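Next up, some structures in structure tokens.
Bear in mind these aren't lab numbers, they're just calculated from the coordinates by the rules spelled out. Please read these numbers as outputs of a predicted model, since none were measured by experiment. Cβ atoms are built from the backbone, for glycine too; each structure is taken alone.
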Structure I
Amino acid sequence: MNYKTPGVYVEEIAKFPPSVAQVETAIPAFIGYTEKGPKNEPTRISSMLEYEALFGEAKAEDFLIEVSLIEVPGYSDTGYSVEATIAPTSSVKFKMYYAMQMYFANGGGPCYIVSVGDYLSAVELDDLEGGLATLEREDEPTLIVFPDAEALADEAYRLYEKALDQAELLKDRFVIMDVVGDVDEFRDTTGPSAGPSGERLKYGAVYYPKLETVLSYNYDATAVLVQGIALEALKTSNSELYNKVKQAIESIPVILAPSSTMAGVYAKVDSTSGVFKAPANVGLNYVVAPTVKISHEDQESLNVDPTAGKSINAIRSFVGRGPIVWGARTLDGNSNEWRYISVRRFFNMVEESVKKATERFVFEPNTANTWIRVQTMIENFLNQQWQDGALAGSKPEEAYYVSVGLNKTMSAQDILEGRMNIEIGMAAVRPAEFIVLRFSHKLQEA
């Protein structure tokens, strides 16, 4: 203070060093089509009720529903069973609502919705790319999911490439993808490429196969004809038949790509264990079974691809356990550095957290006092991560290091040009993907 007037002056002396606040790690952004709501405006919600209030419900499908009445011998003319068949579920284009149901059922919390159009639209690559572009301005989302991408067929992978580009540029988000179409073609020709930098595949993971869920399709009762009579009209004229037909239709399960379900798993694992824990070996809620049975031998070529290097995470069913996430690799599955989802996302979290914390030192004097404050701040944060189990090593110096200073990370020229270079090294824990048990006979001792 510059004292000029006689009097008593109070000065507060800061004793606590600055700290790094950990950013959120599992805030997905779902980009797709909704019944209503603001278009191309990323909107934060926290529950299914909030989603329904802002964005509506699932599209009432008007695809052909054929109802066959099967008479049961020995019964009166009202004694019959009912079978319902629908057109292929691939005709269902808009799946955002079902995706949100699966997300919240599997542990999801706060998320962003980017509506790119209503149900009167067609699913277009340009629409979804436009929604992705609006997301670039949002800082909080850390995961990107496209529930309606399946309707784009092979064009979906061009969309995924755009999302991977954004994740690589911003370095604070991760893309959860689905295999669209043939799984072998995904790795060979149609799937996302490594991009101009050769690095973008580490910012995403892909899951296979689709899931049979316990959800039912929303449908338009006026479009269902039972022996020429609209289903809605049967409610009063023949309530028994109405209830049987309704039950038969609602027993047809929603088939859904796994990305939205996996977003919920990421959120649950992050909140219960931490972002450094692999989102794998986890059971799935609201899932009856994967649509394709994957054997141990089938998964060998999915998990490790020596040619293209694109790892595909399998969802498998095990006796007594049900559907389980049985893969933990990024799309860059052959990379020793960025093979595992948990490692990539942990680095994302630390990089973003430290970046935000060091912004307060912009324009501070580039001197030893500032360097010590910055180094201490980051070391305290990493020490907490080590204590939480996110970093390997029996001692802090084995788990991480932070270096900043003249003739360490900076030259005199760097200081003249206003640069403060900070080098951070971390020994991130990796999942035990392969547990090998070795047994041998022990000779009997006399």
Structure II
Amino acid sequence: MAKPLHVLIVGAGSAGLAAAVLFHKTLTTQSLPFKISIFELRPGPSTLGGAINLTPNAVKLLDHIGILKDLESAGCSVKTMEMISSRTLTSLGDLTFGDINRYGANSLRIARKDLQAVLLATVAELGIEVLFSKRLENIEQTPSNITAIFEDGTSVTGDILLGCDGTHSAVRKCIDPDRKPVYTGLSNTYSYVDPKNISSLPLKDTSAIIQCRVGSLLLTWSTPSRSERLFWAAVMEVPAPQDLSKDGWRTMGDDVEKMKQRVKDIYCSDRDPQMGFFADLLEQTEDDVYFYPVWKLEMSDKWWEGRCLLLGDAAHAMPPLAQGVGLAVEDAALLDRLLNDHIEKTKNANNGEVNLKEIPWDDISKKLVRIRKPRVKKDYDRSVGGFEGLKDKGWFAAMLKDWLVWFYLWAIGVKFDEAFKYDILKESLD
């Protein structure tokens, strides 16, 4: 009997868990022996992360995976994003974020931890092993296998290793140590609040971005009720601390009251007298307040080496501008399609036989990067440019942004339209 294909996945985020579910479906359908092992450095499911936006292309893929109903029961459907001026609190226009007829889905705003919880429940139902507190230390490869070595002294050998461990990827450090995340100079402070007076909020529907001179403020409902669990996220310039490690960033965010006061001083100053409602929201915020520096990872073709392949933020981290989860799950879906395509062609050429130990992972990875990079590069350029525009450029530039927002909404709308209509399941594999 053929030895099972052993897939090692480092990282229990959206990319890693989606890849595990998709691989399980494909290999089960193909009646091939396999084992999937997932390794996560945290001691348990993460509670970090705010309310992420699942764009229509991401929603359709998560429906393909089979978890959309569970997600819809926890999140808020989003059709538009309203742009509001901080100077007047008047609407500057809307940005379409969903259309059932045009895209096949609306966007879905949901807590990151709820998305992870649904994916973890799915892999548990499939019998896929998830091991926590497993910090990767090194990788060793031979022509026939790959071994993950962990800090606790254990090691596991498999046929392919997927690096799905995010912006500060330990896997990437093993195959591309010179490509490191770069701090953008902007950071995101966010939390949840149950507003006491909903009528005082400037957003009319589900989500709004308040365009400010010093950054931008996102307000969005994140549950179906649209009366509780309002998510707020304030992007602002923050000087880099001397300690650029993640512990240094964590220290800056530990003092909740200090962080709330920093946000209040920036967003609720005499410069924007209309923002008093946000000062009230900050006072009402009883949840933990999180601080997250915004990073970018310079684009590169080095997403793989031998039997090791990076997916999601580990390969192409960028400032958050709606598409992060969508791009990660698209990576996983394309890899699954390429594997299935190879299996089908091999079966047809060999009377139904497949040698799992001879899968050309190097060729599959090379094809994945060739197909994915043009689309990812568009989103990368858009997100980096968009966040650069949030830096304080003076009062005149702030007024000019309000006057020209119609052009911005048109330009970004065209790009989002292209992105939301995209379907990785229909992408040519040639």
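A few remarks follow.
- For Rg and Dmax of the Cα atoms in Å computed as 22.2, 76, the structure of I, II it came from: II
- Origin of the derived value 24.4 (mean count of other Cβ atoms within 10 Å over residues 98-105; candidates I, II): I
- At a computed -12000 (helix-only ellipticity at 222 nm (-39500 (n - 2.57) for each DSSP H run of 4 or more, over all residues; to 500)), which of I, II: II
- Which entry (I, II) yields the derived value 17 for relative contact order in percent (Cα under 8 Å, 6 or more apart): I
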